[in-house]
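Bear in mind these aren't lab numbers, they're just calculated from the coordinates by the rules spelled out. Keep in mind that this is a model prediction, so the values were computed, not measured. Cβ atoms are built from the backbone, for glycine too; each structure is taken alone.
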Structure 1
Amino acid sequence: MIKMYVPKDITRKIESKPGPNIGVHDVKYVENGIICVDAADYSGVVYDINGDLCDASITYRFGGNTSIPRFTPPCNRITRNCDFINQKVVFLGGGYIFSHFGHFLTEGLSRTYPGLYKSFQNMKFVVVVRRGTTQLPTWATILFGAIGIAPENIILINRTTRFAGVYVPPQGSVITQHISPIMSRVFDKISKNLGGEKIKTYDKIYLSRSKMNDNRTFGEGNIERIFAKNGYKIVWPETLPLSQQITLARGCRVMAGTAGTALHLALFMKPHGTVVQIKRNKLAPDSAEIQNDICVARKLDFIYIAGSVEDIPSKHFTDAPQIVGVTPELKQFFDDNKFKYTNKDIAFDNVAHEKYMAQRKKYKQKQKLNKVINFVARMISVFGITKYRRQTLREGIINLFR
């Protein structure tokens, strides 16, 4: 069930459906499979020796409207002299979703369910990574291990490679579309293996961004204090080991916080709990669909509240600074749930607003520099022979400045 506290001008229909009941029997096998690496974003797809694409290897995103990789180069043009590894492997995908914790949870694990089965656990699993990357983030290795994929069984590649055979599991989740039941088994196993830390757990927790020090979210202090006054334990996830984060998520009945990666820890909650997401941008598009997918898959109620007080409306998926505060909608939520607070608690935070405006000025300056970099990249990329080569060259130049 979803309940909204959102202004009418940005209200939209948010609904999710259970994903298809896929399983290990749906895994495709490609003899002499070639994992073709997209050099633009270091993702990959699988072809057979004849150059035919294995459709199951495309990673669809955002309801299937976009995919990884965005460009699928013809295999026979770039693999004539590719590397060969004489092993049968499982394809896990790659790209940005393997370097961002939130997207790793919601997308990067979507092909890992063969690791639940003994017949696959001793096989090698392949991840496509950016050139120069020698290891995955520690949290990724820990999560893989909790599923049954040992670190020594992970192969990282950054260029097109042929294998004796490639097993291609269809996606277990498509972001903003569905999460299949098989993924609940994956998260249950992770939770069982990592969620048993001997720490105190709490019925209600608030996951705060206030100690991230990334200059992207301001004004959370007053909101934290109100939740703390009303029985919520304030938790700063980035200050805790992953196992403790999962233990706290597994042990709580209500999880609250501003929109973002931290609330994706709801994947480890037990059924029949509640997630309270405070929207931190004013424009309609945000991560509510993603969070609702999680809540539907894990049988959780979802409360969605407008909390942005920013001067310039922003998108959720942005590097622009954002500021939250006690909006009329958030105050209504407090009143409906009999929260205790004072007038000082709900007052506008002028100090946070000054910091927000200072960061906006820096952000605008950076945007001007990015425009110059993008212009130079476009000019240089015209020397690419094909559309794919031009795109690769352009993104490669831009990545040098990231």
Structure 2
Amino acid sequence: MDYKNIEDWILSRLPSYQAIGKKAYNPGLNNVIKFISALELSLERLNFIHVGGTNGKGSTSAYISSILQESNYKVGIFTSPHFYDFRERIKINNQRIKKSFIINFIEDNKNLIEKLKLSFFELSFCISLAYFIKSKVDYSIIEVGLGGRLDATNIIDPLISVITNISFDHTDILGNTLEMIANEKAGIFKQNSKIIIGERNDIVDEIFVKKAKEMSSTITFVPDFDDQKNYSNVIYLNNNIKTAIYTCKALNLNNVNNDKILAGISNIKKNSQLIGRWTTVSNNPKIIFDAAHNLAGFESISSQLLKTKYNQLHVILAFIKGKNINELISTLPSNSNIYFTSINMERGMGFSEIIQNVGRSIIFDKNPKRLLDTVKMRCSDQDLILITGSNFIAKSIL
């Protein structure tokens, strides 16, 4: 089979959580353990950094990778979701996994994959492990898919477990209180390891401290370092950058010094191609894409808007089903020009659900690209167009 057929098989035969929702969520570690065992993959050969939390996992992972690359290490990174190409999920030093490796992996293991009924995410994760082992990476950064305790990635024994922050998301699976969500996230803590917490939260801090003690692991809260420096003009990224910095410092590597840390931050685009976090798509008018999709994410971009100069704000929104649209929109400036579109997938929220939630007339076009063109025609060069609400609008609109 050629790569296109292999990729189509992965994407269609094994639907992702992002595409169809809870039906694709396969909690538990048994399938992955059986598959890894059958492939005789020695995970002890990899040095893991496990990154969980509600928001900021992807950017935190990217900055950790960039800093370690600048420190002359070979770094594997597994993240999700992808924006344009499946291979974005698995990279070594910012080079996407080779198509030939994916082809050979699927051809060699297709029968076992079908027998175990691996989910899309489980398969993606296992491919990354096999690739990192074969490539002999120095460090493997693994982003949690959903939750932590029952996430497929939780088979690893990391040097450091990271929790970026805790807020409400996936409450139908993780629980509808911050305490319940924190307990699920803390499930990635391992025995005799190090734990980095990116933000303090009076409601859940004690849960993390107690769990760390149970695991005989040291726990560090990044805000306790009282680092007031801003490393990015994107205000909300600074917490993630600081979390990455102190994660890398916790590795106690001679190569990781302040110069390398600053180089890793400065060269984030070269080293990770980080997108989806206040990403400037074009200018005149300025178009920004941000993958915010929950209340905490929208509050972050709203804070950033206060620091941004523009004449009029035009916001193009697309959501997955079940989102509380009014709650999210309420965080945006009251004079925003708001437009709605849909995502071409089963989970995409369509016109009828949007109307039902918003409860008023809206400007809607089911074709995201056409909608963007319409909005651009209404803009002056001093206006700002913000595209947000979902990771998955990126591919169809940009």
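Structures 1, 2 were shown, and mean count of other Cβ atoms within 10 Å over residues 30-37 at 16.2 was computed from 2. helix-only ellipticity at 222 nm (-39500 (n - 2.57) for each DSSP H run of 4 or more, over all residues; to 500) was computed and gave -11500; which structure, 1, 2, did it come from? Structure of origin is 2.
I have 0.05 for FRET efficiency 1/(1 + (r/R0)^6) of positions 110 and 182 (r between Cβ atoms, R0 = 25 Å, to 0.05), calculated from one of the structures 1, 2. Which structure is it? Walk me through the intermediate numbers first.
Details: 1: 1.00; 2: 0.05.
Of the options listed, only 2 reproduces it.
-0.58, -0.98, -1.34, -1.42 is what came out when log10 I(q)/I(0) by the Debye sum over Cα atoms at q = 0.12, 0.16, 0.21, 0.25 Å⁻¹, for residues 118-213 alone was calculated for one structure; which of 1, 2 is it? This value belongs to structure 1.
Work out the source of 3.5 here, i.e. which of 1, 2 gives that when distance in nm of label points 7 Å out along Cα→Cβ at positions 38 and 198 is computed. Write out the running numbers ahead of the final one.
Numbers: 1: 4.8; 2: 3.5.
Attributed to the structure labelled 2.
When mean projected area of the Cα convex hull in nm² is worked out for each of 1, 2, structure 1 gives the greatest result.
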